[in-house]
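Chemist: Some structures are shown below for you to check.
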Structure P
Amino acid sequence: MPSVASLEALQRAAADFTVTDLSVVIEPPALAAARRSLDESGLLLLGEVHGVRENPLIARALMQAFGLNALALEWHEDLASVAGAFCAGEALADHPLLWSGDGRITAGHLAVLRERAAAGPLTLSLFDGTTGAGWSWSQRDEAMARRILAAPAAGAGTLVVAGNAHTPITGTRQGLPLGAFIARQRPGVREIRIRYGAGRYYNIQPCRFRSRIGPGGRDLRLHQQDDTLILDLPAAGEAVVPQRF
């Protein structure tokens, strides 16, 4: 059941999602680099491929590893009241922006958000927004970066989760990503990039990864490679994604 088109089915999928502890091996240089990012900038960026079942569990594991209770997601800011009410224990309210099908919103995210809110105070911010007429890719990312930077500072820092085209802290072929805009204001910020092994994901349609992790890589492992923070996920599962055509 990779996608669901009704609110009832989405709520069932969220209720059926088992929130489990992922064991992450964090190598000392990566641990030190991530902590410096939080200490110096108040932020730690996490670049994902949307539509992977494990993505919200990875975010949860990193929040636990670094003692964070603040999370920023690449969801439209107009979903803030819907997400806030759901985290507070209310039934999920319908909203047109839930149903894009690109995998940034999944049943697992809803389950993890509710679990994190129940475990203690959770500060949630959403930083996508309406794109102006004629905006470029970089202009959209700059607007997202401004929303992230304008959010109230969290004591231990905030984990910022976005698609991995948006999290690099330098320019790319697409333009200037939000990570680069943030780095101009918060020079100490770092990006963790999830590197997916074999498996599947759902982004508008079912998709498959080509394995990029060697056969010896069996652990969920955060390490530093050529000054880049990489989190290896050996096998990816397809998320349950809300989508209406």
Structure Q
Amino acid sequence: MLKSTLKSLLIYSPLLSLISCSKEKEIITNNSSLELIFDNRVGNEDFAINKTYNIDGKNYTFDSFRYWISNIKLEALDGSWYEVPNAYYLIEETSEVAVQEGQYTYPANKRESITLNNIPKNTYKSISFAVGVDEKRNNNLSDAIGELSAMKGMTNVSWMWHTSYIFSSLKGMVVDKTSKVLKIETGLNENYRTITVKKDINLAKDGKEIIKFEGDVATILQAVDSWNNPAVAASTPELMEKAAEAFKNNFFKLK
């Protein structure tokens, strides 16, 4: 009897393991995905580096535009929120970036989309995300989760130490008879901005949904009066705040 029982257990144990694994796999994959597309533009034109744009009568050429999208959340119909784990993503269109005084080079890159996998099946009514890095991780660069890394060239450096993240960075040239170097940055904890957009997102069934945003670079330039203030950084806190507010209130539009 004992031998018979042991034999039965040996036969059925692999089957039970397969059933258990199958259920675990089903739990892991029985969710939906959401793609967020950030289509950066300059007015009605697509944003591109090394292309000349006429804005308010002046010619602008860009060699880099980068910003952090972080802490993405989805609001369900019942008012509860699902928070995407480790949500720190760098949206960018940039030429090569010198890091650590040129000891390392971050390669040229164009990235306009984020794919969020394993989103719980549900119907959501709004999406929330931030431009920048929250205080907890902005104050501790060693706490690098998601895509956070000092080696991406999006940090402030003091005495060769990386001190905090640059939240957004727009670099290039502006010309109107004379030329000026353009460098508009946001950063510092007080300029972390959260954007919430009402949007029906049906992820109640397995599958994939897409949300498309347009981001107009001209709104940032106009917010700081970029011809008279082509350099915006921590030394110009009032202008940095204006740029951060432009991201929050004017930059993003649903497409």
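Chemist: Consider the structures P, Q: one of them gives 8, 33, 39, 19, 1 for P(r) over Cα pairs in 10 Å bins from 0, in percent as calculated from the coordinates. Say which.
Modeler: P
Chemist: Taking 14.1 as the value of mean count of other Cβ atoms within 10 Å over residues 54-61 derived from one of the structures shown (P, Q), identify that structure. Don't jump to the answer; show the numbers that get you there.
Modeler: Values: P: 23.8; Q: 14.1.
So the calculation was done on Q.
Chemist: Quick check: 34 is what I get for relative contact order in percent (Cα under 8 Å, 6 or more apart), calculated from one of P, Q. Which structure matches?
Modeler: On the way: P: 34; Q: 23.
Among P, Q, the structure yielding 34 for relative contact order in percent (Cα under 8 Å, 6 or more apart) is P.
Chemist: Could you figure out which one of P, Q the value -9500 for helix-only ellipticity at 222 nm (-39500 (n - 2.57) for each DSSP H run of 4 or more, over all residues; to 500) was computed from? Don't jump to the answer; show the numbers that get you there.
Modeler: Values: P: -9500; Q: -6000.
Answer for the origin of the read-out: P.
Chemist: For mean count of other Cβ atoms within 10 Å over residues 78-85, the calculated result is 15.9, so let me know which of P, Q that is. Kindly include the intermediate steps, with their values, before the conclusion.
Modeler: Numbers: P: 15.9; Q: 11.5.
Corresponding structure: P.
Chemist: I have 0.70 for FRET efficiency 1/(1 + (r/R0)^6) of positions 38 and 206 (r between Cβ atoms, R0 = 41 Å, to 0.05), calculated from one of the structures P, Q. Which structure is it?
Modeler: Details: P: 0.70; Q: 0.95.
Checking each candidate, the match is P.
Bear in mind these aren't lab numbers, they're just calculated from the coordinates by the rules spelled out. Note that the structure is a prediction, hence the values are computed from the model and not measured. Cβ atoms are built from the backbone, for glycine too; each structure is taken alone.
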